[in-house]
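Once you scroll down, you'll see the structures, which are given as structure tokens.
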Structure P
Amino acid sequence: MTESTWLDTYMGRYREILAAKAIFPDLLAAKAMIKAAQGESKKLMFAGNGASASIASHLAVDFLKQGGVRAMSFNEANLITAFANDFGYEKWVQEAIRYHGEPGDVAVLISSSGKSPNIVTAAKFARTKGIHVITLSGFAADNPLRQLGEVNLWVESRGYNIVECTHMIWLTAICDLIIGSAEYPVS
């Protein structure tokens with residue numbers, strides 16, 4: 001296979017995923033949930049591990065600055081290390097939600113595999129506290145995280161880069177839906 005053919009096949013995976021209209025109702029449901037929270041002066045809380053943490057940080061800023069939605073991410077080193085030390089790594093996100101969340105807020109929880117124990121634990125906890133949950137995952141269709149959200153955005157792929165980049169595009173699309181445009185100044 002030539003490199004050009006390989007790239008065509010690779011990019012074809014993105015075309016298939018991003019052109020699949022089956023995800024549109026879930027993207028619109030996520031937008032509606034976020035708009036409802038915004039209307040009630042509630043906030044978005046983003047969390048993930050690794051690249052998903054980077055996506056969480058980026059989108060928290062976009063929703064806040066561009067979308068006008070109160071938003072935060074749990075990616076400060078001192079928060080992660082203090083809470084992981086005091087509560088255990090599997091519970092640090094749960095405890096961040098306990099300290100920062102209130103009923104009606106929205107937790108946006110991201111795990112490529114849908115199996116990250118700290119993210120799954122946080123989703124379970126958030127639901128018990130009246131906090132809405134949007135999940136983003138990939139890999140197996142029956143992953144644990146996908147079973148826990150009110151809105152579950154799942155990528156049918158086992159490729160980390162494909163899953164993570166798709167999560168980024170989907171969340172950006174939701175933000176741009178709220179803004180009402182894909183092109184706008186960022187001043």
Structure Q
Amino acid sequence: MSARPTSTRERILDVALELFNEQGYDKTSLRQIAERLGVTKAALYYHFERKEDIFLELHLRLHRLGGSVLDELDGLGPDEIVAAWPHVLDGFVDQVLAHRDLFLLHQRNENAMKQIADDERHRAENDDIEERFRALLAEARIPLEQRVRMASSIGAILVPLMGADGMFGEADPDEVAGYARRAVRGLLADPGSSLGTC
């Protein structure tokens with residue numbers, strides 16, 4: 001079975017992502033993106049009028065990753081959510097590793113992030129994901145301790161895998177992910193046991 005051909009729009013986004021990560025958003029022009037693609041600037045403008053539009057679309061790819069995690073839990077009861085949570089997080093780790101270049105984009109281009117912060121689509125999608133996550137953690141039929149562990153496990157994934165570029169020096173991202181998975185398993189284990197005191 002052959003892979004579905006990539007659309008021109010998606011090719012533009014992929015090439016822009018490469019260039020933004022190689023030389024920075026501010027130093028990348030639409031002309032450079034068009035040249036690397038082998039198309040005219042007019043062809044590029046047909047899909048994206050501004051460089052900010054390209055950056056926004058790349059950022060919204062991350063929103064879709066976050067939304068896909070929540071989608072897996074839709075329609076599940078409280079006990080099923082608790083049981084599925086470790087598997088869902090494990091899949092999220094795989095997604096982070098597969099899309100590491102998207103996370104690097106945000107780490108290396110803070111000014112561009114500020115430019116899209118007030119965009120209506122960005123705010124709407126961000127608010128939707130945040131509301132869905134809050135509703136999940138507010139589910140009173142899941143014991144509070146378990147909900148706290150679930151929220152903490154998100155941090156245990158986000159910080160090491162999506163934190164600052166080079167946080168662990170030259171460490172292999174797959175090795176870091178392995179340790180993050182182990183940390184999450186430990187965090188979610190024995191939800192009825194005492195958490196101890198700080």
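Structure data summary
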| read-out | value |
| --- | --- |
| Comparison of P, Q - label where mean count of other Cβ atoms within 10 Å over residues 59-66 is highest | P |
| Structures P, Q, by percent of Cα pairs over 21 Å apart: label with the highest value | Q |
| Structure with the greatest value (metric distance in nm of label points 7 Å out along Cα→Cβ at positions 19 and 107, set P, Q) | P |
| Of the structures P, Q, the one that 20.4 was derived from, the read-out being mean count of other Cβ atoms within 10 Å over residues 67-74 | P |
| Winner on distance in nm of label points 7 Å out along Cα→Cβ at positions 83 and 99 once structures P, Q are ranked, highest first | Q |
| Which entry (P, Q) yields the derived value -23000 for helix-only ellipticity at 222 nm (-39500 (n - 2.57) for each DSSP H run of 4 or more, over all residues; to 500) | Q |
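Throughout, read-outs are computed from the coordinates displayed, never taken from laboratory work. Because the structure is predicted, anything quoted here is derived from the model rather than measured. Cβ atoms are built from the backbone, for glycine too; each structure is taken alone.
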